[in-house]
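Just so it is clear, none of the values below were taken in a lab; they were calculated from the coordinates. No experiment lies behind these values; they were computed from the predicted model shown. Cβ atoms are built from the backbone, for glycine too; each structure is taken alone.
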Structure P
Amino acid sequence: MQDIAPVNWLRIGALGLIWGASFTFISVALRDVGPFTVAAVRITLGAVFLLSLLRIRGLRLPPTAPGPGRRVWGFALCMALFSNVIPFSLLGWAQQSVASGFAGVCMAAVPLLILPLAHVFVPGEAMNLRRLGGFVLGTFGVVVLIGADAFASTGKDLESLARLACLGAAMCYATGSILTRLCPPVHLLALAAAVMTLAAGMIVPVALIVEGIPNALSAKGFFALIYLGILPTGVAQLLLVQVTREAGPGFFGLVNYMVPVWSVILGAAILAEAVPPRLFLAMAMILAGVAISQWGALRRLFAGRPT
């Protein structure tokens, strides 16, 4: 039997709010700096936070000697690309044209996109009929969300391309999740610090070459960048480790239901973004698809059995 301590409900709620709010803060930061700069500052601050935490706890980065340590660094490099550099850049570019709530709802598709990847690459994660049904329903939700016009775009409609970029970011996160599961055993905090350090080393030169050093930064833009670097990139990683270890990955999966809801609420409340009915319909279909595909884990969770 696995008991879920009340503190873990608070942690998972905080994670949903922190990650849901990140899309609003990205939109605010983009008023002052470009998307690559947003990604670079966010990743660099997250790397500094995690490396500092690693030192405080007396831990070290994974070894670089030939063997398992070298394999861990290989996985960390791929995770840096697919979990940080590429999706952060895609979301930053896309949110210049689409609402923050839209980008947040796209992230609800990550668990659905993981299903076919896990079926191919992760032993014991074969797609059954229930998971397939959830995947199909969620996929229809994604089509409703993106809009059929986006798939017929000729590239002239920037908003249509931005919608597809959001979906591409979700696919990157799904790929990063599979890489994390296949990575050799290593301390999670050490792995997270290694991934973020490699990501910073890749994105900072790109940001400087493409966008240069920002000439001016408003107080709101500065606060938004600090938030993105410390909370959703640094502190959230610590909460993620605590929840996963103490309550299990099945319980942690509940955050997928909270992020899109918060992104829509905060985008409408803070940025006065319009919330079209299609967005609610798409979110309902995607979350229903996730619930169906994860029904077994959810039932075990709320019945108090191990996940």
Structure Q
Amino acid sequence: MNILITGSNGFVGTHLKKYLLCNYSNYILFIPSSKELDLVDECAVDKYILLNKIDIIIHLANRGGGRDTFDMKNITEYNLRIFFNIAKHERNVKKIISFGSGAEYCKHKPIVDAKEEEYLLSQPLDEYGFYKSVTSKYIEKSDNILQLRIFGAYGEYENYRYKFISNAIVKNLLNLPIVINKNVYFDYIYIDDLVKMIDWFIHNEAKEKIYNVTTGQKIDLLSLVNIVNETSDFKSETRVLNDGLNNEYTSNNERLLNEIGDFDFTSHKNAIIKMRKYFKNNLNNLDVKVIIEDPYLKKIDNIWKDK
């Protein structure tokens, strides 16, 4: 089977290609970098997919959605162009798997136990959420495309400079305080679980077009910090800059579990233990100055507003 993974050097893509290479030696993975394949170039995408006789496209490439890309401009047009350059080939391949976001439900208000169809109730105010919402609406009417909606995936290789769980682990390893702008409930899923779900959708026919690929269980940031401290000999001081709770960001995953059956999710404690080992082994390669300065902390509030 010939599988094209766009965004293969990103967080999810890195884990997914490693997983597929370890478990399916007979598959051929096509993992072009942005220099090797410009996804905005429609002709180049056409040629690449047809020439390499791609069977399945896993479309992970996009821009925006995080604290490090909040000020990025024109992400809607860029992301939609590359999405539609891929989507036009749904009849040329066996399956296209695309990825949505909890941001589709509008992050300027609480998102609580959200079911897949509830994204239709209102339009996201931010560019990233709006772009993802547009792709979901298109996919619902498509013949051969799935949308796997991620709320909060975490794990090794993610950007520890601003991703909360990795950032907290690294700060603890450096004997630094862990700073929270404002406590909030998230629906976090460990990356090993997410790639197993993607694997299921590669090899099975889905009944629906959109799935929340989540745990369906909420956990707040303070509880995660407590787990980080529990798994360490050093107990980091915890600082919360603002009282109360930020907008909840949680999902309902009944549709997913009804389809794939019982799933043994990795506990946050076990995931954090694995991540701690990884970051400890790579501590000398980390940007300690950025960790101490914590420049992304100031941008958190903007993510929960409009543009």
Structure R
Amino acid sequence: MAKKKPLAIVVHGGAGPDSDHIHTNKKGYEEGIRQAVDEGYKVLENGGSAVDAVEAAVISLENNPLFNAGRGAALNANGEVEMDAAIMRGNDQASGAVTLVRNIRNPISLAKAVMINTKYRFLGDMGALEYAKKIDIRLEPSSYFITEHQFDLFSKKREEEFTSSDHIGMDQLNARMHGTVGAVALDREGNLAAATSTGGTENKKMGRIGDSCIIGVGCYAKNDTCAISGTGDGELLIKNIIAYDISALMEYKGLSLQKACETVVLERTAPSEGDVGVIGVDQQGNIALVFNSERMHRGWKTSTGKKGVAIYPAK
């Protein structure tokens, strides 16, 4: 009798600085991560693909107003929501990404549609919205995405900008304000997939594009190596091509998933440069959760019995 192949899913809800808001809503965050893990794992248990599993997990987080993606997306400097998302499958390295999208309830589903149904890899702004309308991707009014928490952050940052005695620039004020959600999975066929979605940074410049929607940075999947979803300071992740670098270390140096993640996040990135976090899975069902920040919301479940939810570093 053939041995059953392992199943695994890992999700994250962003890496970065700690906050009073996280402490106040700790149980809500943990439950949100747990629900996303369960949604994704259910797909795998029922024989679904890794792509469908990461989509299901990310949708769960996009629908949860606590996380900076979908409904809980950050507001840009104009008080508007601009969202990014990307998805990639490991067997053929097909990918789809969208950027600067508005009114899309679940940007990750639009990214998946780009991957599966078009000859393109990346759609942005109004072109992405027009495509979403054409294929009946669910839309929502702008008010749906604006949560009280994100509006408060937006208002506070605006106040700081206008009252600062030394006229601190908006980019400096926002240097450590960020958030992302993502998932990686391994299915019964031995295929890997990765997905990442974000609302960006609070009070970001209109049109700013971060790491989440860039293949090889925000996410990457290749069956021969791993599936990775990244989070943290977007510009830093872009500079270091985080997700692909982990895969390359495994492919060309023969490093294990854990060692590759630790090398990129803990050794090649100085803590003073900014926050970086990654989640990963390989074809053997090994998982990795590595970050250099004060916290990374994360959860995992495998067919070998590994299961958990955490926010802060393990003691």
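Looking at FRET efficiency 1/(1 + (r/R0)^6) of positions 34 and 218 (r between Cβ atoms, R0 = 25 Å, to 0.05), point out which structure of P, Q, R has the largest value.
Largest one: structure P.
Could you figure out which one of P, Q, R the value 1.5 for distance in nm of label points 7 Å out along Cα→Cβ at positions 98 and 146 was computed from?
Answer for the origin of the read-out: Q.
Using relative contact order in percent (Cα under 8 Å, 6 or more apart) as the calculated read-out, with 25 as its value, let me know the right label among P, Q, R.
R
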